[in-house]
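Trainee: Pasting the structures here.
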Structure 1
Amino acid sequence: MGVISAIKSTAMTGLVKATGVAAIGASMYDAHVLAKLEADTYSQSKEADRVTHAAQNTLYLEQPSAITGAIKKKIFDFQLEHNFLQPINSVTGYIKGFASMLVTNCIPVGLGALALFGKGKAIPRTSALGIAVYYGYQILREGFGFGKADRLNPPY
């Protein structure tokens, strides 16, 4: 093995590994951004459900009582002022959003992992080529709109 072929092999290996890292990094970044949005949406939705339930609970009494009505009002005020479940709901929403985006991006994550950790030369190089084809397809489809139906002017 000559010096030139060793340099080419090392450069190709580095390029394959960089492609794998870029694919996994892009997928993780997308998953993180969607997870942050999902965390906010999920926690706000759960908070709205909780407040709605608390408000409905204060509207009616089984037996008319001024004392029970006052106690229900104080409990309602406490429930509105303290949102101790919001961080838990945010974490739950983040995990759901992150997991759903990883499932959506399973192809680039899988190919990136194979490019990084695959044995031999054929598997990582084929995986890097697969990543290039996948993102090329995504750019053509999402970026330029090739192969997508025209939503403003449908054919029917």
Structure 2
Amino acid sequence: MRLMLSLVLLCGVITQAGRPPAHASIAQVAWIAGAWTGGGNGVTLEERWTPPAGGAMLAVSRTLKGDRMVAFEFLRIVERDGGLVYVAQPNGRPPTDFALTEITDGSATFENPSHDFPKMIRYAKRADGTLEARVSDGGQRAEAFLFRRTP
């Protein structure tokens, strides 16, 4: 009985820590590739993603306020252990990994429950051709960014 109770409690801890990684290949997120621009109120956001090759996609992101860069980020999505990992390096900081936990034909959700913020990053292609990037704490705190493909 104690063993059963311990296993049930352990499963609860694993579930609270985050969903298990999803299996996927880099080709399944190829729709993210390209140059994307968004923003408003004097702020411009840019993300430029390479097409999938060698098990990875690479990106650079920058945030402009007026004619001044106020933030940048190095990003990558890599195949690892049968799944995908989103690796973020904002402003040149050490990399933080987010494991793919859910994937559909038009969305990919990456999570790292031990990270401060964000804990979840989700990219979704929308019917009008725009790309939505959403970061959240997995609860009420969230920010969404809408991008349009740039030539």
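Rule-based calculations on the coordinates, nothing more; no lab input. Just so you know, these numbers come straight off a predicted model, no measurement behind them. Cβ atoms are built from the backbone, for glycine too; each structure is taken alone.
Trainee: Where is Rg/Rh (Cα atoms, Kirkwood Rh) largest, in which of 1, 2?
Mentor: When Rg/Rh (Cα atoms, Kirkwood Rh) is computed for each of 1, 2, structure 1 gives the biggest number.
Trainee: From which structure (1, 2) was relative contact order in percent (Cα under 8 Å, 6 or more apart) calculated, if the value obtained is 36?
Mentor: So the calculation was done on 1.
Trainee: From which structure (1, 2) was P(r) over Cα pairs in 10 Å bins from 0, in percent, for residues 50-137 alone calculated, if the value obtained is 16, 47, 32, 5, 0?
Mentor: 2
Trainee: If FRET efficiency 1/(1 + (r/R0)^6) of positions 74 and 114 (r between Cβ atoms, R0 = 25 Å, to 0.05) is computed to be 0.75, which of 1, 2 is the source?
Mentor: 2
Trainee: With helix-only ellipticity at 222 nm (-39500 (n - 2.57) for each DSSP H run of 4 or more, over all residues; to 500) derived from the coordinates and found to be -3500, which of 1, 2 does the value describe?
Mentor: Here the read-out was taken from 2.
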